[in-house]
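I've put the structures underneath this note.
All of the numbers you see were taken from the coordinates with simple rules; none came from a lab. Please read all numbers here as calculations on a predicted model, not as lab measurements. Cβ atoms are built from the backbone, for glycine too; each structure is taken alone.
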Structure P
Amino acid sequence: MKLATIRRGGATRAVRLDGEVLVDLGVPDVGALLRQDGWAERAAAASGPTYSAAAADFAPVVPAPAKVVCVGLNYRNHIQEMGRDLPEHPTLFAKFADSLIGAGDDIVRPDETDAFDWEVELAVVVGKHVRRARGEEAERAIAGFTALNDITCRDWQFRTREWLQGKMWDSTTPVGPYLVTPDELPGGVRPSLDVRLLVDGEVMQSDSTGDLLFDPVDLVEYVSTIVRLNPGDIIATGTPGGVGHARRPERYLLGGETVVTEIQGIGRLENRVVKEQAS
């Protein structure tokens with residue numbers, strides 16, 4: 001299945017993609033759906049009102065996750081371009097719900113940065129409460145996958161040894177458009193998918209999730225050891241090579257660009273970069 005959260009009349013609705021239409025699932029968003037017992041069966045059986053998929057206004061696929069855990073340095077070529085050694089353990093940081101935007105929303109470039117960068121990422125969406133999950137339990141905890149662009153203020157990221165302050169800026173992180181269940185993807189819970197990012201039509205990143213050091217199941221096991229994972233939580237799995245910070249000369253988003261994030265079998269984020277308006 002392909003599931004999404006769309007905006008309708010000042011509210012949001014969880015929907016299932018059926019051909020060219022979206023079927024209303026009777027709950028306000030995908031996060032609310034995932035908190036229901038038997039969510040997959042409910043979503044498959046729902047027969048509510050339908051909406052045009054082509055005209056949909058996508059919200060973040062999970063608008064208010066309890067947590068967004070992100071992984072840095074998880075593609076070999078990105079690790080090499082950043083001049084680092086291969087890590088023994090996942091490198092974790094966090095984002096917050098206020099960072100998230102929809103698949104077609106504007107990315108807001110803050111005035112405080114001069115190094116606004118892109119990062120295409122496959123993201124895991126959790127579908128079960130788990131703690132210290134291992135093996136099949138970790139696999140069953142994966143509701144599906146979505147696309148995420150981990151936009152980063154590099155100058156703020158590297159002010160200190162901790163990355164959080166470069167990663168959590170308001171209204172900078174598109175996620176969606178769909179949650180795609182593992183049965184629809186090659187490789188299932190360890191999918192092998194082409195990922196790509198373009199800026200104004202120029203390809204900046206192109207790779208496969210087969211290059212991940214720590215795959216989605218590894219990450220569910222690792223993160224759930226530290227903290228319980230809840231339905232709707234998101235784990236962003238890291239970005240491949242091709243980020244602006246590693247280019248020579250460095251290249252960043254200045255405002256006015258269109259950034260396209262694509263993941264095979266999941267969909268496309270297309271976002272315009274706009275400068276933040278003074279309040």
Structure Q
Amino acid sequence: MDDLAGFLRTRRSRVDPAVVGIPVDSRRRVEGLRREEVAHLSGVSVDYYVRLEQGRATQPSEQVLDALARVLDLDETERDHLHRLARQRRRRARTPGGRVRPELLRVLNLVTGAPALIMDHRLDALAGNRLAGLLFGRPMPGLNIARHIFLDEAEHGLYADWENCTLDVVGHLRLAVGKYPDDPRLASLVGELAMGSERFRRLWARADVRARTHGRKAYRHPLVGLLELHQENFTLPDESGMEVVVLSAPPGSPAEDGLRLLDRLGTDDDTPPAAAPADPAPVAAPVAEPRDQV
């Protein structure tokens with residue numbers, strides 16, 4: 001399915017006709033707006049809009065995209081996604097990859113008192129500090145947050161707000177697919193999640209996008225109980241597709257006490273640091289199939 005066409009169809013189905021001044025009655029069977037209504041409200045011909053939704057129209061102008069975004073009531077993240085999908089046909093983005101620089105690993109391990117990890121656009125955890133490994137109960141390299149959330153049922157209890165986490169993950173992956181449509185590992189991940197999780201299939205069909213840059217994350221750790229943390233995502237400026245994620249606790253909060261206890265328990269168990277080695281393998285290396293991550 002054409003990504004732009006599918007996105008337009010799902011956004012059209014969300015719009016309440018009454019909100020945009022279209023009267024409705026009991027005979028209306030269409031969910032959301034009709035295609036001709038979208039065309040009329042955005043000032044384009046019905047034929048052109050139909051071709052857009054059928055994937056037959058190429059290179060819509062910025063003005064057309066802005067008009068469609070207005071009619072479909074898209075937020076900023078959705079607007080950017082719409083424009084990105086339209087540009088896919090003209091310019092394919094290079095799939096990011098490379099190594100986690102040793103200097104970045106040193107910075108990661110300077111973060112103390114808070115779990116911190118490096119993730120790529122596929123939600124692969126490439127490295128983590130000691131507390132991140134203790135929080136997730138495993139070393140970071142090799143962990144994929146999407147698989148962890150959707151496919152590892154034994155770990156569902158770790159996420160105190162599991163349902164909202166699934167929305168974040170699907171929204172993030174939708175954005176990633178829009179940015180890197182030619183990434184075979186990303187496509188394989190989406191296929192594996194769709195095969196293994198009925199909830200993922202339902203959420204993916206909605207075509208919702210989310211840009212999670214910060215917010216509350218709650219974990220229910222088996223050793224220290226509930227940890228209500230604040231997540232900050234710091235995107236690296238080098239087009240690597242990587243970001244540093246830090247999960248901090250408010251000063252004086254029960255979560256801060258919980259992280260301190262977790263740190264002490266890890267010391268008692270002589271748990272090794274979870275960061276990647278100084279010379280990690282390239283993250284673009286193929287992964288085995290089949291194959292779990294706002």
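Sorting P, Q by distance in nm of label points 7 Å out along Cα→Cβ at positions 176 and 208 from high to low puts P first, with the largest value.
Check the numbers for percent of Cα pairs over 23 Å apart across P, Q and tell me which is largest.
Sorting by percent of Cα pairs over 23 Å apart in descending order puts Q first.
State the single structure among P, Q that was used to calculate semi-axes √(5λ) of the Cα gyration tensor in Å, for residues 56-159 alone, giving 25, 22, 12. It traces back to P.
Here helix-only ellipticity at 222 nm (-39500 (n - 2.57) for each DSSP H run of 4 or more, over all residues; to 500) has been calculated and equals -3500, so which of P, Q was it run on? Attributed to the structure labelled P. Name the one structure among P, Q that FRET efficiency 1/(1 + (r/R0)^6) of positions 104 and 184 (r between Cβ atoms, R0 = 25 Å, to 0.05) of 0.65 was derived from. Attributed to the structure labelled P.
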